[in-house]
Structure I
Amino acid sequence: MPEFLANPASCHAMIGSLGITEKYLQHSYGGGDDDAATITVRDLEFGIEVVLGMSMLFVYTFRDQLRLNYCFNDGSEEPSNIQTYLDQTLRVLVEELLG
């Protein structure tokens, strides 16, 4: 809508949670009684397209590790601003989670 596009892009990342990804993805597949090969999932990565300049920060766990995935449009944000946001996020997590 034109009214939406006329507004400036948000300067803060939208935060989304994927939660505990093991609810949707197993650590391994196959290896049943029919001697099928077992496929082990060692890592999880995903991406999204950021078109309107609004950044997204996804929080989730996989294999008992807290993971953060920051998605942004480098045509809308300066690399130094992105690095500042990530540094601030890291600082808060370290202070709050590790004391």
Structure II
Amino acid sequence: MELERRKIPNHLRKFRKQMGLTQLEVASLLKLASSKHIILWEKGKSHPGLCNFFKLCIIYNALPNELYPECYQELREELLSMTEDLLLHKEFSPK
């Protein structure tokens, strides 16, 4: 999955609105100078770093997979498939 090269679907705006917060208020909670990053994250043009991502989960009272469900599902499917392949390979490889 190449997060840097495509729009990253998310539910950040939805959760922010549910909390009754403005982009500027969220930026302030994250100690950001402006709401520029919040705008880019919500539009899927960039994504928060790990620390800010967990802070958003706390602010919005949401799990990571709720904020980025499509990304989570894609990664989950990819890793489950790779795990199955690895286990099959291990099972049939000579010892």
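Values quoted throughout were computed directly from the atomic coordinates according to the rules given, and no laboratory measurement underlies them. Keep in mind that this is a model prediction, so the values were computed, not measured.
When mean projected area of the Cα convex hull in nm² is calculated for each of the structures I, II, which structure yields the highest value?
For this comparison of mean projected area of the Cα convex hull in nm², the top structure is I.
A value of -19000 was computed for helix-only ellipticity at 222 nm (-39500 (n - 2.57) for each DSSP H run of 4 or more, over all residues; to 500); which of I, II is the source structure?
II
When you work out relative contact order in percent (Cα under 8 Å, 6 or more apart) for each of the structures I, II, which one comes out largest?
Evaluating relative contact order in percent (Cα under 8 Å, 6 or more apart) on every structure, the highest lands on II.
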